[in-house]
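Listed below are the structures to be examined.
Read-outs throughout are calculated quantities, based only on the coordinates presented, and are distinct from any laboratory measurement. Everything quoted here is computed from the prediction, not taken from an experiment. Cβ atoms are built from the backbone, for glycine too; each structure is taken alone.
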Structure I
């Protein structure tokens, strides 16, 4: 948009000749009304306009339509302002008098960027679609409501529950619904890393700090800077590592193994455990001060036996999911077979149920019947 009608009309005609769909706005308020009613991939915006200037408009566009690329247009005397706009989120700037080739190249590149951003969002949805928290039971509804309330904050969350209940899905959902969703999400299974390596994995190390440290390594906290770090099975972390994690949470800084240099990090920490951490504190295997730092919010994930009404939904979900992932033909399931699955006690929770559904898809009849349940489940 530009407050000079001749420039607006000329640009509109040029871009329409290139087969772009173009709308022109004489001022910032009109432009804001237009983006409310339609989707624009690129906005060309003059910096100097009467009333609301281009810098203020850029700020509002960034809030309203963050995925739209905004290209600023400026005279030579406003280059510093244009550069400041780049820092505030503008895609690029064009200097007047405008060069046709530069305009077309900039718009093409801006369109490529917005398309890439859109494709990335779609891919992220696909990546996390398999991790939906499926279920309509009272327990699952309460869980989703809790996640929706807590996710937009920076509060640390301790997720508790039995093995296989889907604690990692809750952590991912918290990240995806947070203000850090576009930043890194790093998972660490504390139980899977040897105690002698956990500090190096979490905090990094300098070259030569121990025998196998052949090069500098950034730890998980640094990798998650600006985003979310999920510490799964936190109850299995050594006391030495717990002390260092506590320091990071308190001071928002860390030092790599083999270094005394402090590195500042901005990380939201989510933790999960299947252990009773208060009992671990009593035994002296978990630090009470770390527990209080981690448990600003505690989310208890219900076991599958506590949400049996969700089992038919989960079975259908896994039948569809496994079919999409493996290309296996879909199989139906008889009401009697579904009732037998619902009545079963699921000590392995969601993880066990998914394995059973996969087994039935491979070995069972079409439709899966009661005999299949007796033969391949019990």
Structure II
């Protein structure tokens, strides 16, 4: 199969070293070798989460990690305040309602980030502390929006609700300080900023999170965080783990720390700024609003009269460049270009150039050489400065 450049929000292009690690021979998942492997993963993930607390590894997608967090932390009938900014935030709210929770939604227009003032106002009104949980999204790939998590943490303040954060597509690509921000449970997954194939969710749980989990009564079996902690103490997982993914994750975490978090943050930011610069110069409206732009995915409104499916199909067939489309009510209205994975600046430049060529062929003349140059100026200038 011809190699594709994946600019979708995950799964993402994996480095050869990651793929090679998956060919490591199997080991006993109840033996000492696996115990050392899982311990390295848990230890290596802590600074990425920004926590000194526990990290447990689950054999699941990010959605599985979110279900584990919700089902393990609450009891049926408890009220939770969901703060969605897109499709995946709504999914988190749906998980909560599936487990019998009373879900209240703090509405935010798609394309915008959660307003910290609105969150603070709602929580101040909760004088009897009926709200037992707050569900937040760090980064929303369906809309290209990233929330200011420090501001949301300040808005929550001393409210005692258990705070669960979906950082599946955000963690690792920008700074995250779970302990400083006093978030109780944070979830991420292997196939996003860490650029490993899908198969593992990592869940960080703070001290208060564990206290809430001990009191929770929602039914859970496979995705029970209490059971996961019991086995983590033994250097194991409750159920058969994705051993090959664990090997790859171990290598990815080591590569992450070798690169340095600040360099990883800068790379994602550079690619996102280049994509936004192209869009602006080409007269393409961004879907995310100023101050709410994601560093892992750029969502762009499709120019009038252009068929999203035709654009994406031409990019795939002719250039091997894969862009994401819109989801749910945004289907056919936006395209999404991701920054995660084993992508160099030349890859990003090629992806933008290919996108521009296809747009011109479909009648959008403003996607010209000057627009591509606007993107390349950011890629090239930053590379020179870093070198």
Open item on the list: Going by Rg/Rh (Cα atoms, Kirkwood Rh), which of structures I, II comes out largest?
Closed with: I
TODO: Work out which structure the value 12.0 belongs to, where mean count of other Cβ atoms within 10 Å over residues 96-103 was derived from one of I, II.
DONE: I
Open item on the list: I have 24 for relative contact order in percent (Cα under 8 Å, 6 or more apart), calculated from one of the structures I, II. Which structure is it?
Closed with: II
- [ ] Assuming 0.95 is FRET efficiency 1/(1 + (r/R0)^6) of positions 24 and 264 (r between Cβ atoms, R0 = 41 Å, to 0.05) as calculated from a single structure, say which of I, II it is.
- [x] II
Task: Label whose coordinates, when FRET efficiency 1/(1 + (r/R0)^6) of positions 40 and 256 (r between Cβ atoms, R0 = 25 Å, to 0.05) is calculated, return 1.00 (choices I, II) - done: II
TODO: Out of I, II, choose the structure whose coordinates give distance in nm of label points 7 Å out along Cα→Cβ at positions 136 and 248 equal to 4.1 when calculated.
DONE: I
Task: Structure from which 1, 9, 19, 23, 23, 16, 7, 1, 0 was derived, P(r) over Cα pairs in 5 Å bins from 0, in percent, for residues 48-231 alone, options I, II - done: II
Task: mean count of other Cβ atoms within 10 Å over residues 144-151 derived as 15.8 - corresponding label from I, II - done: I
